[in-house]
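These are the structures, in structure tokens.
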Structure 1
Amino acid sequence: MDITKPESSEQAVFADKVKSIRAICHGADSKEMVMHVGELDQNQVNTISTIVENQMMNMGVNKGVVKRIFNIAIETLQNICFHAERDNNSNQMTYFIIGKHENEFITYSGNVLPKASAEKLVKRLERVKSLNDADLKKEYLEVLSNGELSKKGGAGLGFITIALKSNNNIDFEFEPLNNDYSLFCMRAKVQA
């Protein structure tokens, strides 16, 4: 999808979101490190995660921080790969951007979801955000041992992992695209 030439109102909302994130990443004391927009498959997940790790290592970032960002990238990309829906025009509108602002790395991600799924996801994410570090670890172990796989293969560990690796510094929002779909947007921050 060419975000410079949106062909529908849904694509225009998506393009505006990507452009606003890119503007943030190109602001003062900021840098865009990685950007992927459009279709996402497992091969791209592998390629993008390798690029993330290599760029951060080349920047001389502390290995602990590299590992945290890498884990967030993998979980985020896997979530998008497995759960992103196509809109009414069969477009898989997804984005994954990593920016650095001063001493903070920020991952931005977005994908299309049915509005019906949004309510359930809001409850799940609000619960994750309400937990402290000890409770997140306890929840992780509980889901790991008792979690049931969803139809798409996930047991719900991804958001818990992202919360753990970012010290629960995550935010999310849903932007309506049409009567059926919303754009799920998530941001996670890690201190360098």
Structure 2
Amino acid sequence: MTPKRILIIALAVGWMLITLSTGWAADREIAGVNFPGEKSVAGKQLKLNGVALRTKFFIKVFAGGFYLENPTSDAEEAITSEQVKHFHLHYLTSKATAEKLQDGFKEAIIEANSPEMVAKHMGAIEQYAAWLDQDMAPGATSVTTYIPGKGLTLVFKGQEKGTIADPEFAQMYFRYNLGEKANKKMRKGYLGK
């Protein structure tokens, strides 16, 4: 093998290793919304795990980015691991009314979790749904962050709505986004598949 060929192979291997090691740290764009590859949240450097586009009846509802301290394509690990987790949703329509958001959230989280868990945490489900109290418009955001030891916090249209401290409820929330009964296309996108 010639020295030139060895150099080309070495550069190619080096490039592949760099690409693999930063695979979850690259910026991503979806539906015209750019999600940075890394974000500092609660004193932790999170990496973009994946992005997804929510559509309904051919309407682009929102583009979402899912961030983790330790990226993974394993849904159960993403749901149950105790690490900072962060969903950033950027709305693309004015058709997402407060009523639709509240009803859609309750329906989806109830469907995604066991009846026992739903019964146990119905108060928290109702509380979170109540925070979705304004119609969305293009450019409006909904940001949900889980911090171990603190809980799940919602910032809706730039206003902090509150925190639900129970980590079990947080797992229910992430199951509704990433579990077996979540929207398949969005689940795949958020898990970087």
Structure 3
Amino acid sequence: MSRLENLLVIAGILLDVFAAMEIQGAMIAKLKRKTTAIACLVVAGLELIFYLGGYAICRLLVIKGNIVNPINYGEVIAVIILALLGIRLIIKGIKREFVQESRREGLIVFDYIRIIVVSSLYTAAAGCACGLVGTTIWQVIAIILVISVLMVLGGLYTGLHFGFEKKTIAYVLGALLLWGVGTEIFLSRVINLI
């Protein structure tokens, strides 16, 4: 996948993190720098661990020759994964989960870590697809680090200033990004239409 495709996929997946952090930001009275830095580190670390895990598993399958023609299968799998991840985000946006909102002094890591781990499982699926098509790992690591921090900060500040009602927009935007990349891969590489 190209650098732009990687950027859009990671941004689309991490818009789920944005929404989770927006909810957390809506419930705190004040953002503290230390707590915000810890949140950024935790999210970026979890996203990297899960992405690299998915990437390593699928890359090993390719290297050992367990998958015949991995690039073609990888592109088809990437399209399917991106479509399913987009559907998941739309369902989350429509679902309108009940949020027990109560003001707190600061962020509590255990309140949002479960949500981030679940989101990271989908990052692992994206990592697996990238492992099949042979994406350059270092550029994706840099993208994950930067986008994770931006999504955490953006979500916290949006929640702090505007509440958590904007999270539906984040879900829809994430789905559109994932579907856009999936459509581009499908048209240009799977069926060679573009």
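Each reported figure results from applying straightforward, stated rules to the coordinates on display, with no laboratory input. Not measured: the values here are computed from a predicted model.
Quick notes on this one:
- Which of 1, 2, 3 yields -16000 [helix-only ellipticity at 222 nm (-39500 (n - 2.57) for each DSSP H run of 4 or more, over all residues; to 500), calculated]: 1
- Given 18.7, 70 for Rg and Dmax of the Cα atoms in Å, calculated: source structure among 1, 2, 3: 2
- In this comparison of 1, 2, 3, the computed figure 52 for relative contact order in percent (Cα under 8 Å, 6 or more apart) is attributed to 3.
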